1. Figure out for me which of the structures P, Q the number -0.30, -0.37, -0.62 belongs to, where log10 I(q)/I(0) by the Debye sum over Cα atoms at q = 0.09, 0.10, 0.13 Å⁻¹ was derived from the coordinates.
2. Identify the structure, out of P, Q, from whose coordinates relative contact order in percent (Cα under 8 Å, 6 or more apart) was calculated to give 29.
3. If mean count of other Cβ atoms within 10 Å over residues 10-17 is computed to be 20.5, which of P, Q is the source?
4. Which structure, out of P, Q, was helix-only ellipticity at 222 nm (-39500 (n - 2.57) for each DSSP H run of 4 or more, over all residues; to 500) calculated from, if the result is -12000?
5. Starting from the value 19, 13, 9: which structure in P, Q was semi-axes √(5λ) of the Cα gyration tensor in Å, for residues 106-169 alone calculated from?
Structure P
Amino acid sequence: MAADAVTTPCELPAHDALDQALARAGAVHSAAEVHGLLCGLLVKDATASADVLVGQVLGEVAPGDLLVGEAEQMLRDMHAVTRGQLQDPALGLRLLLPPDEAPLQQRLEAVRAWASGLLYGLAAAGLTDFRDLPEDTASFIEDCRTIARTEFEARESEDAEAIYADVLEYLRMGTLLAQEELQPVRAAPHVH
């Protein structure tokens, strides 16, 4: 590999690190909401560039602003990783949310923000008419609307943790299904 070769990150940035970088840059969105927004953009348009994400989250980026530059780089890395995860035939999408050690209430609020971000990303990518969507995708989007409007009150318990895990898996798989229905994954060409 050449010394000047660009490498693609293979992991999402840490939720808390991105959240802090966004706050330092003056962004109004949380890390979870930004990841949902990115997923919405890419679900509708797999070619959506990192520039679109940066513009949606940070606006016009002034050269030399180190705090904004840090957040911008994390957004670009998140874009590269998430784009690859959405195209992964092994369904490797991971949602960027607080770690499992965080209080359940914080994680539930992040899920709500993530769902809200997904809806915002779909709209930003031009999906404003949901009437002609495939039934499963339309149902998933309606469920995201419900999640985004829900005020959660966490009660720490094994049942609550199980429900939280189920909601995460539903969001993950629903996002992958919507992406497949809106833009089927194309198989890579075979070299003979």
Structure Q
Amino acid sequence: MIEMNSIGLIEMGSIASGMQAADIMLKTSEVELILSRTICSGKYMTLIGGEVAAVNSAVNNAVDTIGFGVIDYFVIPNVHKSIFPAISGHNNVEMLEALGIVESYSVASLIEGADAAVKSANVKLIEVRLAMALGGKAFFTVTGEVAAVSSAVDAGAKVVGDKGLLVNKVVIANPRRELLSEMI
């Protein structure tokens, strides 16, 4: 089993190029495939994990080899442990405090933003929703005390915004409980 202290993702505007990128990453470095699939509006994403150097090498090899169709990509060293279950939809949250939402035009920038958000403040990551039935957009949700959620949302939105891909960011101070059942 490969140690997963880093993740990398390539988001492609071409399905064929996306599958090619996944193959290149898996053949050129010792990484583990976490997720590789089509996403809304005809895009393709591949998420890998492993040690930082291997993930960097895999992502760079694919981006340098393909070039065409790359929408966005990243490598996150020392990824926050809550990212994996949030992508899978398995973070267990039973009560909402304040609710923070950051929405992006890209999957890659959104995951980077979610990682920055949970590293910046004492919040719980509820979910990371990746471009399925969202017209190619993505969003993450966090909960915690209002000040912490505001800080986390600002940190996440800055990462996404710096890439020019921020759709919106919202903090809801006292969300209705019914919202939680709609999110999970």
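Read the figures in this text as sums done on the coordinates, not as results from a lab. What you see is a predicted model; the values in this text were computed from it and never measured. Cβ atoms are built from the backbone, for glycine too; each structure is taken alone.
1. Traced to structure Q.
2. It was calculated from structure P.
3. It was calculated from structure Q.
4. Only one of P, Q returns -12000 for helix-only ellipticity at 222 nm (-39500 (n - 2.57) for each DSSP H run of 4 or more, over all residues; to 500), namely Q.
5. Label of the originating structure: Q.
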